[in-house]
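Below, each structure is written out as structure tokens.
Where a number appears in this text, it was derived from the coordinates with a stated rule and is not lab data. What you see is a predicted model, and the numbers here were worked out from it, not measured in a lab. Cβ atoms are built from the backbone, for glycine too; each structure is taken alone.
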Structure 1
Amino acid sequence: MDYERRILVVDGPSGQLQTLVLELLDRDYSIHYANDIDEAQLLAGEERNLIGAVLLSSEIDAGEIPALARRFAIAASFFVPMGPRPPAALIEELGRKGVRWHLWDDPDDQAIRFVLSSVLSERDPFELRFYPRVPLDMKGELRIEQEPADVHLHDISLGGACIVGSTAISEGDTGRLIFEIGPTKIDLPIHVAWSTADTGDGTQVSGITFVEVDVEAGDAIDGLVDGIVGQHRISKTRAGAA
């Protein structure tokens with residue numbers, strides 16, 4: 001059976017997550033929607049062991065997550081509260097109860113994609129990445145056969161990146177990717193793992209693998225990843241600082 005990226009959306013009485021649900025349906029997700037706790041519990045029971053993430057409206061008290069996790073028989077680590085940031089004491093309590101991710105403070109589209117993908121990957125039997133990959137929009141320069149081309153880095157990890165550009169490249173190409181993280185200039189040898197055809201607007205999306213990462217580049221990428229992860233991750237040791 002193919003792995004399904006199933007999300008249970010537990011909305012509030014006002015239906016504040018309905019627009020987001022419609023957007024998620026346009027992507028590679030299977031959505032189960034409820035704006036009532038009892039209905040959500042029934043859906044969780046029907047889809048037992050298949051739900052990979054529970055997106056929770058801010059109209060539902062985040063402090064109820066441990067109780068909901070027991071009712072739904074879904075681990076607290078799969079719950080993602082969304083809405084205004086609660087008091088630090090509650091964040092710390094959620095961290096102790098196993099909640100690991102949040103979407104507080106009016107998250108943008110990239111943040112929503114990143115957090116949901118991070119939660120879903122914990123249950124994905126085909127997830128093979130060794131390093132967390134985070135979204136970003138960063139300028140860079142790709143050199144294949146020494147020919148420079150401007151690209152945008154769409155996401156990044158210690159293992160590689162997704163890039164978007166107008167220069168045609170193919171799976172198996174090798175070269176270098178050059179970009180800057182703060183004062184650090186990164187210049188890494190790369191291998192093109194996959195590449196799409198022209199998207200119709202003159203751009204091409206490609207996945208690249210870093211062939212070798214030196215210590216300075218590794219530290220800079222680690223710092224960048226940790227900073228982005230930290231915006232939506234509840235720390236196990238200092239949950240209130242999330």
Structure 2
Amino acid sequence: MKTVLLFLMISMLTYMEFKTRDLYPNELRVLKRMKTQAEKKGKSKYKFYHFVLLGVLGTISAYIATHIHKDSFWLFLFGTIAVFSFGFVIFVPFELYKAQKLNEDFLQNLNALIEKQTVDTCRINATRIAIAKEYDDESDLYIVEIDKDNVLYLHDLEYNLKRNFPCLQFEIYENDFFKLTGKVIYPLSDKITPITIDRIKKMNYMKQFGIPEHLGTEKISFDELITKFEA
């Protein structure tokens with residue numbers, strides 16, 4: 001379900017008005033900390049001699065296994081060691097290469113953002129906010145009243161909104177920044193206590209009306225929508 005929501009997020013961002021601003025100092029610190037962590041992650045803990053040793057171990061174990069009686073426990077033991085050793089030597093380097101390539105691409109995008117030192121955001125000034133609690137694994141849903149008859153839907157896809165959200169003034173990050181950092185919003189005001197919608201009532205609403213699109217808007221009265229959830 002979250003994969004669907006992420007796809008909807010990418011499509012809905014094109015309908016929002018974004019403006020470019022300079023990165024705030026705390027945002028820059030987060031990006032630099034992520035860069036340091038990614039650089040450490042890119043250094044493999046496995047060395048070439050590890051694969052050589054496992055190859056030798058697998059060869060010796062396979063040789064011993066072929067000279068042991070077929071009903072012996074030692075055949076099972078040395079056969080298992082040989083299989084796991086050869087499996088590690090064959091498959092792990094490829095997985096390490098894929099992980100390293102992904103990490104290099106991540107670092108490249110991260111460095112580009114740090115050098116640019118700007119980000120695109122959409123400013124939101126809300127009047128009221130409700131939270132519909134997660135029922136299964138679809139994440140919490142925030143319903144944001146952005147004017148008299150207009151609401152914005154916001155799913156907590158990465159489970160990191162609760163620390164600073166909900167708040168009435170905030171910025172929504174553009175998709176590239178979200179994909180790099182997992183951060184959806186930047187708070188601009190103090191945290192508030194939202195209206196709470198029970199998770200079972202939320203699930204009943206979604207069964208009847210479908211899943212609201214992440215970062216999608218709807219022309220409807222906030223009070224009318226809450227009444228529909230509570231029905």
Structure 3
Amino acid sequence: MPVTRERVDPIRDSSGMELVHRRWIVPDEVSRPIALPGASRLWHGLLDLAVLDAGQEVKVTRFGGTENDMPAAASPGAILAGAGAASFVTQVVWTNEEGIRDPYALEGEPDPDGFRDYTLYVIDAESKLLLPIIPKSRLCAACGKRYDFDLPRFGEGALLDLAAPCPCGAAIDLARDKGELMSGAVFLLEELTARAALSIELPSAPSSEELPDAAVAALLQQAFGGTDELADDRVTPAP
């Protein structure tokens with residue numbers, strides 16, 4: 001599974017999807033606070049730009065709580081209502097729908113053609129962080145041992161509980177503890193975690209490594225500050 005932290009025809013039935021490409025856009029500093037109003041404005045801005053389909057429903061999910069479908073116009077308010085919780089909102093759109101804007105479009109053409117699954121994760125719970133790409137194990141800096149991660153799934157990622165110590169008793173240290181991915185690659189936990197993330201799922205990787213759409217990039221800058229992108233290729237599509 002390649003991971004970097006650097007700068008077909010539409011499929012309408014998820015049962016027909018095979019492996020897909022997923023981009024995670026995350027703040028470039030995990031310590032940076034991400035305010036709920038900023039995340040709500042980001043989602044609202046995606047609706048205003050017609051990246052999202054204002055005429056279709058959006059699914060809103062709270063960790064350990066509710067999962068609801070609601071009109072797209074109401075979903076920015078649902079983000080604001082997620083104080084103290086881990087939440088995500090998601091919608092699938094198709095690039096051949098009239099008026100839909102593709103952030104990866106090149107010279108006005110979708111890149112690639114097909115669906116876009118947009119999911120905005122916002123972790124407002126102080127003791128939790130999102131792991132967009134889930135490590136298989138933790139390498140504890142205090143005791144030097146490797147422990148298997150057993151993390152609760154949250155959407156296509158998982159939640160890391162900062163209050164849960166290592167079996168040796170040491171608290172999680174994002175700047176020193178490491179996570180090992182299924183590929184064998186090892187990263188500091190601070191490079192693998194985020195307080196918010198925009199996931200964009202596509203049928204295959206676009207030509208551009210970053211969003212070529214300046215208006216969408218500006219929305220992300222306003223909400224997240226500086227950003228990084230994680231490429232998560234050939235993965236199972238979100239349900």
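Here distance in nm of label points 7 Å out along Cα→Cβ at positions 74 and 146 was calculated and came to 7.4; which of the structures 1, 2, 3 was it taken from?
The value was obtained from structure 2.
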Output -17000 (helix-only ellipticity at 222 nm (-39500 (n - 2.57) for each DSSP H run of 4 or more, over all residues; to 500), calculated) maps, among 1, 2, 3, to structure 2
